[in-house]
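Dropping the structures in below, format is structure tokens.
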Structure P
Amino acid sequence: MLRILSSLILIFGLNSANAAKDKKIPDINSTIKIGELAPDFDAKDTQGKDVKLKDLKGKFVVLEWTNYECPFVQKHYKSKNMQDLQKKYTDKGVVWISVISSAPGQQGHMTNDTANAAIKDKEATPTHMLLDSDGAMGRAYGAKTTPHMFVIDKDGKLAYMGAIDNQPTALPDKIKSAKNYVSEALDELMADKKVTEHQTQSYGCAVKYAS
């Protein structure tokens with residue numbers, strides 16, 4: 001029974017991975033580039049607090065595109081991997097911003113109340129949660145999948161973008177052996193080093209933008 005269940009999970013994960021790479025992903029013509037200023041944003045988080053990228057200069061910023069219904073996102077939250085990363089780096093002064101770009105009526109769409117409840121339920125600790133229901137922020141950054149990760153340096157320049165790690169699967173047992181690109185980028189930046197691997201191919205579920 002366990003072998004059958006594992007096979008089903010693997011098949012589901014592979015199918016979802018393929019879906020994240022096919023024509024279902026929106027054609028986003030973002031011109032964002034590593035080493036250039038990250039697109040500015042000005043929004044209120046789910047707690048009603050103003051969040052402006054220009055006000056965060058002097059701090060490292062992580063942007064995490066998420067959709068709690070996506071199996072790839074669930075992989076990192078059910079295992080507590082994402083929460084551990086959030087806590088580790090926010091404790092070091094990193095501003096961690098989770099972003100939901102799911103449009104109304106689409107999988108993963110949330111209101112302020114449901115997002116706050118989900119954060120509490122998952123024991124997540126992002127600095128802010130932003131709801132990007134019209135997809136403007138997601139398209140500006142070229143966010144295509146959940147998760148899709150971006151790291152911004154203290155000068156407001158994009159230092160890393162892409163996958164959270166090098167294991168493009170929905171299987172949580174791969175996390176321990178994974179190379180975590182976000183953690184690596186932050187550690188290098190904090191040591192005043194250049195980010196070694198600054199751009200990778202993201203994987204996951206396609207961001208559910210409005211049609």
Structure Q
Amino acid sequence: MSVKLKICGLRRVEDIRIINETLPTYAGFVFAQSKRQIDLNTALILKEQLDQRIQTVGVFVDSTIENIVNIVASGAINLIQLHGNENQQYISQLRERVNIEIIKALRVNNSTIYDFKSASYLLLDSGGGSGKTFDWTSVPKLKKPFFLAGGISIDNMSEAIESFNPYALDISSSVETNGFKDYQKILEFSNKLKKLNGEYDE
């Protein structure tokens with residue numbers, strides 16, 4: 001199965017133009033407090049200009065369920081990513097209110113709990129959007145499909161795929177220059193992933 005790509009932290013029309021050309025599977029909109037945070041109005045503007053083949057993921061950190069439900073109802077996002085301390089009960093309650101897939105992000109450490117039955121996917125990260133890798137050897141074999149984040153770059157993506165066989169790679173800062181998405185970096189990352197997936201040969 002081909003490894004999917006999620007590019008997170010999109011916030012400008014220029015970002016949308018870039019990924020419309022490279023066509024990752026997922027585009028991430030950050031609604032939590034962050035330097036990449038956007039509001040719902042901006043998300044709707046970006047979504048309107050996004051290629052319909054790309055699914056949008058709303059990133060939330062300990063948000064109220066009502067807030068997430070309202071954003072889902074607006075049509076701005078196709079999936080939900082929970083990146084805070086949301087527990088199994090929270091996810092179950094959210095599932096009762098929305099009918100889209102939920103990604104539960106986990107900060108990998110010695111006490112990480114990987115059993116979130118109500119989540120559609122897991123996301124493994126070093127935490128907090130640090131852009132740094134975690135100890136890849138500390139992760140057990142997982143039954144649930146997962147996104148791999150945290151310091152994934154063009155230099156280590158081959159090793160990441162060989163080590164984990166993730167459902168998707170999740171990138172943001174590694175394809176930025178001076179805090180903004182970089183067309184050339186995204187293009188190079190996307191092209192290398194396609195080659196690793198055997199989608200084309202140069």
Structure R
Amino acid sequence: MTVVGVLALQGDFEAHACVLERLGAQARVVRERADLAGIDALVIPGGESTTMTLGIKREGLAEPLRDLVGAGTPVLGTCAGLIMLDRDHLDVLDVRARRNAFGRQVASFEEELDLPLGEASAGAEPVRAVFIRAPWVEEHGEGIDVLASVDGHPVAVRQGDILAVAFHPEITGEDRLHRWLIDRANARRPEGETGFAREAA
């Protein structure tokens with residue numbers, strides 16, 4: 001079984017865990033360094049980026065998270081998760097995000113986006129994206145693949161096995177992003193080996 005960590009310092013981590021388990025993965029709540037051992041992929045959920053930053057600092061998670069991403073572990077960041085991955089925070093995604101770029105909570109909106117995710121999105125309908133105090137990508141490097149934009153502002157980007165979006169797929173029943181994450185994790189893992197097997201080795 002694919003083991004996917006969900007950073008659970010703050011934010012809507014339980015909804016992500018439900019999506020992952022519905023897809024057949026095992027969701028592991030990540031609150032401290034030891035929780036990262038042996039996971040196959042990671043989700044950084046939406047929430048409040050300042051609170052998440054303080055939690056990461058308090059738990060000493062910054063370097064372990066950077067090491068995890070640097071080792072090639074697939075990552076999905078949503079809303080505040082996009083911010084946490086950027087140059088000014090964990091600095092593992094070559095973008096700079098602008099917080100609350102579309103406005104405060106009263107300016108929340110929905111948009112249908114064509115999001116190319118390979119087999120996970122083949123022949124699929126557009127993604128129903130819900131933006132709540134959402135960021136957008138203000139700047140990005142040449143290695144960033146912009147997958148979707150709203151009013152000319154990138155809201156979904158990919159860099160290798162890091163996928164970061166400015167919206168909340170977990171609250172609409174949308175599972176294609178999580179499916180992509182699991183597929184990428186399975187593609188990297190030797191046949192028959194699980195995260196727990198690596199942890200025990």
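Observations on the structure shown:
- Structures P, Q, R were shown, and distance in nm of label points 7 Å out along Cα→Cβ at positions 41 and 153 at 2.1 was computed from P.
- For FRET efficiency 1/(1 + (r/R0)^6) of positions 113 and 161 (r between Cβ atoms, R0 = 25 Å, to 0.05) computed as 0.25, the structure of P, Q, R it came from: P
- When relative contact order in percent (Cα under 8 Å, 6 or more apart) is computed for each of P, Q, R, the largest belongs to: P
Since every read-out is calculated from the coordinates, none of them should be taken as a lab result. Just so we're clear, the structure is a prediction, and the values are computed from it rather than from any experiment. Cβ atoms are built from the backbone, for glycine too; each structure is taken alone.
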